[in-house]
1. Can you spot which of I, II, III the value 19.1 was calculated from, given it is mean count of other Cβ atoms within 10 Å over residues 118-125?
2. Assign the value -9500, calculated as helix-only ellipticity at 222 nm (-39500 (n - 2.57) for each DSSP H run of 4 or more, over all residues; to 500), to the correct structure from I, II, III.
3. Can you say which of I, II, III returns 17.8, 56 when Rg and Dmax of the Cα atoms in Å, for residues 174-221 alone is computed?
4. Given that P(r) over Cα pairs in 10 Å bins from 0, in percent, derived from a single structure, equals 5, 21, 28, 23, 14, 7, 2, 0, which label among I, II, III identifies that structure?
5. Taking distance in nm of label points 7 Å out along Cα→Cβ at positions 38 and 342 as the criterion, which structure among I, II, III has the greatest value?
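Taken together, the values in this text are just the output of simple stated rules run on the coordinates, not laboratory data. All figures in this text were calculated on a predicted structure; none of them were measured in a lab. Cβ atoms are built from the backbone, for glycine too; each structure is taken alone.
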Structure I
Amino acid sequence: MNRAYLLSLCLFVLVGMSGCSNGESKNVTEKESGEIRLFGKVEKPQEGIVILQEMIDNNFETIDTLALDENNQFEKVFEPRQAGFFRINFFDKQFVNLVLDNEDVEVIADGSRMNGKGEVKGSTDTDYLTNLSDKMQSFNELMQSMNMEYSDARNKKDTEKQTKIEEQYLAKQQEHTESLKSMIREMGTSITAVYAINYINVEEEFNFVDTLASKLSDAKPKNTHVLRLVDQVESMRNLAVGQPAPEIELPTPEGDTFALSQLRGKVVLIDFWAAWCGPCRKENPKIVKLYEAYKDKGFDILGVSLDRKKEDWIKAIEKDGLVWNQVSDLKYFNSEAAAIYNISAIPATYLVDENGLIIAKNLRGKALEDKLAEIFKDV
């Protein structure tokens with residue numbers, strides 16, 4: 001997902017989610033009209049106003065003011081422009097998040113403090129969001145606990161325990177991913193599913209996300225949240241494992257032009273890096289060793305630098321002993337190749353087979369070493 005859009009959705013779910021669902025599962029009966037009735041009560045009203053807001057283009061925009069009657073109750077009947085993410089702002093003291101589609105919704109709020117009571121009834125989509133938030137909180141607490149155990153084992157130089165925790169960590173992550181996928185399947189075509197997939201590795205679960213995007217597009221073809229997801233999936237489709245690696249054709253340090261296609265017939269690591277990138281430079285010695293180990297077996301590397309200054313780029317190549325082909329247009333993250341390959345952070349890698357097809361992404365360290373060993377085991 002787009003980073004700014006993801007951040008907005010994350011902020012949406014993190015603010016005021018505690019206690020916002022009654023926890024009951026419901027069977028959704030869609031109404032013939034798109035109108036919904038939003039009503040409720042504020043138990044501790046403050047000075048100020050109550051505002052209904054919708055997330056539009058990554059920002060919350062005010063839809064209307066909700067007037068309180070003499071019993072501190074409010075009601076608004078309206079037709080949302082689309083299924084989407086909303087919130088009620090109570091006096092700038094409390095925010096209650098809602099996912100509105102085609103159901104009448106009741107909200108009972110404390111109104112006096114950020115973590116005050118905020119109960120939502122009648123919104124299946126909001127229930128999904130609350131359950132997802134609870135699941136993520138539990139998982140994050142588990143990960144933090146395991147990280148603390150791992151740090152303790154590392155400080156004690158207990159390598160056996162470190163290995164055990166690493167294995168448990170990977171197993172729990174996989175278990176969590178499968179649980180999330182199951183939860184998303186239960187959501188059906190709820191717009192909440194668009195938010196939920198932000199917690200899944202889209203590259204590793206591309207087929208799952210692709211299927212979801214198609215299903216949501218059929219159900220809500222004009223919804224802007226769905227359209228963003230569909231655009232993201234289409235962009236990633238061209239870079240999915242099994243797809244042809246897009247051509248890269250950029251200048252070398254000598255000023256010549258070199259193309260990825262010139263390496264056809266070899267297994268090629270496309271390595272996006274830069275002289276200014278500390279993690280990249282730290283990784284370079286490992287890549288040098290792998291190049292030396294497999295260069296005579298059909299392995300090659302194309303380094304794509306996201307540097308700005310040619311002299312820094314050339315100096316880093318020489319200092320780190322990067323003897324393979326290097327290219328760059330010296331445009332930082334505005335590089336033509338970075339745009340084509342959706343590079344938003346480095347180091348980043350794509351592994352391409354002899355036929356120019358992508359076979360793996362973002363392999364580093366031991367993972368890259370193991371993959372190359374697997375590829376060249378019989379060579």
Structure II
Amino acid sequence: MSEVKLNEEELLRYARHLSIPEFGIDSQLRLKNASVLVVGAGGLGCPLLLYLAAAGVGKIGIVDFDLVEESNLQRQILYTVFDLGKSKAEIASHKLKALNPNVDIVVHPVRLTVENALDIFKDYDVIADGTDNFPTRYLVNDACVLLDKVNVFASIFRFDGQASVFNFKFEDGSRGPNYRDMFPKPPPPDLVPNCAEGGVLGVLPGIMGSIQATEVIKVITGIGSPLAGRLFLLDASNFQTRNLKIKKNPNTKIVKLINYEEFCGQTAKVKTSNKQVKEISVKDLEILKQGHSKFQLIDVREAFEYEISNLEGELIPLKEIKEAVDRIKKDRKVIIYCKSGSRSAKAIEQLESLFPFDNLYNLRGGILAFAKEVDSSLRIY
């Protein structure tokens with residue numbers, strides 16, 4: 001154990017830890033001497049960061065390049081309306097320091113990439129993955145394996161949560177399963193809606209982020225049995241839980257970092273089955289809106305999304321698109337859009353597979369691209 005000791009203020013602050021017989025001063029010192037990198041200061045990262053700082057982890061790194069948005073406030077409990085438009089990593093840092101001045105907070109306000117991941121990760125003992133997309137999830141996993149780092153993982157979707165501890169080092173020096181042992185390949189990108197499209201119960205990341213914090217503390221202190229070789233599943237809608245065993249896959253080989261967007265199929269153009277979806281850019285749509293050409297514009301998002309912001313298209317939610325086929329014109333160009341272009345591509349796939357349409361076009365990038373390239377006044381959620 002390090003010569004570093006707890007000062008009088010820390011003895012008082014961590015008194016409830018110190019009074020646990022299995023915990024005591026030795027475990028608290030392990031936390032004080034440890035460093036943890038949290039990747040993502042969003043729904044999972046907020047409770048995770050709060051509890052790690054409160055627990056007294058000596059050094060906490062935060063990787064997040066994003067800014068606080070209004071739609072974050074439903075679940076990202078570190079932020080308030082006064083933080084809108086500001087850096088998540090910077091705001092989180094200020095609030096964690098106010099919670100526990102004894103903790104060293106290091107901010108990495110950058111997008112995690114193949115170029116910087118290894119350099120950022122190398123200075124931390126444990127990596128906690130609070131990301132919400134598959135390319136970054138695989139990047140975090142592979143960087144941890146290459147650097148022999150433990151990866152404390154969690155994910156959330158609607159009412160469902162998952163958690164595990166990957167690449168855990170056992171007493172005999174062997175390493176436990178990693179994320180690729182469980183999921184060697186990512187699911188097709190068109191089958192994976194993100195939280196914005198699929199939704200998430202606001203309290204769920206609080207539950208799963210707290211579980212992550214628990215696992216990080218267990219890994220650092222050696223107390224209890226971490227979720228190594230196990231995947232914890234939570235269905236919050238009826239509060240059912242399961243533990244699935246994960247085994248190492250002898251065919252899993254990680255020798256270097258790769259292009260994860262390409263690996264996860266996110267650099268390719270949107271396709272429906274084996275057929276290329278016709279697309280139109282947001283700038284071309286703006287030209288059409290300003291001209292005299294006849295076209296139909298259809299919004300396949302949900303009604304609440306339409307109320308937040310829209311392009312004045314006709315609202316036909318994706319789940320209703322097949323039954324509303326009579327409302328879709330056949331004598332002109334029909335442009336279908338959603339938030340990012342994913343749901344609108346699915347709408348076109350359904351329509352073209354069932355009906356003789358050859359005039360359907362997907363708005364590339366959806367309303368997000370329109371706000372970025374054409375009309376910055378649109379409210380983005």
Structure III
Amino acid sequence: MLPNAYALDLGHDVTLKGFGTAGLVYSDNNQADFVESTYLNPRGVGRTENISAVVDSKIGLQMDWHATSHLSFTAQAVSKQDPTNSWVPELQWGFAKFKVMPNLDIRAGRIRPATYMLSDTLDVNYANPWVRPPVEFYNQNPIQHMEGVDILYRLQTGSVNWLLQPYYGNSQASAVSNMQLTADNLVGANIVATVNDFTFRVGYSHASITVNIPQFESVVRPNLQSLCPYDPVACVQLASLDPTSKSTHFTSAGAGWDNGNYFLNGEFGWRTSATAEISDTLSGYISGGARFGKWTPYVTYSQYAMISPTSFNGGTGPLGDYTNQIVTAVLTSASMSQNTKTIGLRYELTNNIAIKGQWDRIDTSLTGGQGTAGGLFRNGTDAFNNASYSINLFSASVDFIF
């Protein structure tokens with residue numbers, strides 16, 4: 001939530017507040033586009049243009065209405081690059097909150113599932129130390145919001161303050177390349193413990209995921225179906241690869257320490273899926289910094305590794321080799337891993353405006369031989385998708401709340 005100190009009182013217990021980022025990014029590699037989200041951003045910086053404002057720039061508004069002492073309503077709309085390269089504002093939050101007891105709230109409506117430690121502030125860059133949250137970790141879950149319910153229960157045991165947050169809902173979203181993603185029966189839990197300067201968190205989520213991928217429907221499915229009469233393995237692999245109603249899990253853990261002068265935090269995540277169209281991954285980051293008056297230098301290391309199989313040779317019969325080729329092509333479609341080393345500096349211009357500069361050194365590597373993947377990049381050339389690269393990014397941004 002945005003600080004209430006910057007809320008504009010509209011009367012009748014209605015407040016309005018906002019946030020935004022104006023950013024520029026330069027890439028020294030013109031073979032692929034660096035993007036904040038490979039699921040949601042069709043273009044970025046690098047191949048499309050070597051200096052871009054679309055990667056980080058966004059603006060949002062949030063309105064809160066405290067109808068009674070036990071009932072409030074929140075709506076938040078954000079304008080940023082979407083899968084169609086449009087900037088039409090989208091409703092990210094739209095929920096009612098019921099205060100059942102002083103330490104128990106229930107929210108119902110459109111909410112963001114608490115997948116990460118920073119789920120509530122992912123779009124509010126002013127609240128985060130970096131120019132952008134580490135993409136290697138925060139790119140693992142494309143679900144920005146769901147229609148559902150969550151419970152926020154707070155309690156204290158000794159010196160430890162707890163937040164227990166189970167949630168349930170469903171989500172539908174558009175993704176790049178005309179893909180559609182549906183998450184049914186999304187269920188999870190977020191558990192946070194705070195003691196003195198330390199915060200610890202664990203989280204888990206599970207959903208039945210369906211991804212409508214045009215290329216799969218037009219190429220992979222008809223080819224494997226045509227091979228079924230000659231190679232039964234092709235039929236089995238088609239059922240395995242089919243991205244329809246497949247279980248997907250994401251388990252994460254995080255910890256942070258902040259004493260006001262120094263901070264150190266990190267998160268780790270493990271994603272598994274029953275379809276190869278959504279690869280199994282390990283991801284995480286660690287970041288630390290120090291505050292010297294208005295200046296905050298920081299460093300971060302983040303990593304993403306695809307751990308799914310990258311080849312298949314189980315085809316049988318006279319056309320078994322064709323089965324192997326098709327299945328292997330799908331398995332290698334996400335076969336690139338990457339890591340990023342970051343050095344950045346934040347300057348507090350005023351109490352609600354921060355200026356940031358950041359250098360990222362991104363190293364990509366093929367997980368299993370020659371592939372057709374571009375790591376967490378988009379619009380890569382064949383050369384980029386089939387080799388390891390080192391990319392330098394230079395970013396500058398102005399983050400603000402009002």
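1. Numbers: I: 22.1; II: 15.5; III: 19.1.
Of the structures listed, the value fits III.
2. Working: I: -13000; II: -9500; III: -2500.
Derived from II, not from the others.
3. Working: I: 10.1, 32; II: 14.9, 41; III: 17.8, 56.
Source structure for this number: III.
4. Values: I: 4, 19, 24, 21, 17, 11, 4, 1, 0; II: 5, 21, 28, 23, 14, 7, 2, 0; III: 5, 20, 31, 26, 12, 5, 1, 0.
Working through the options, I get structure II.
5. The maximum falls on structure I.
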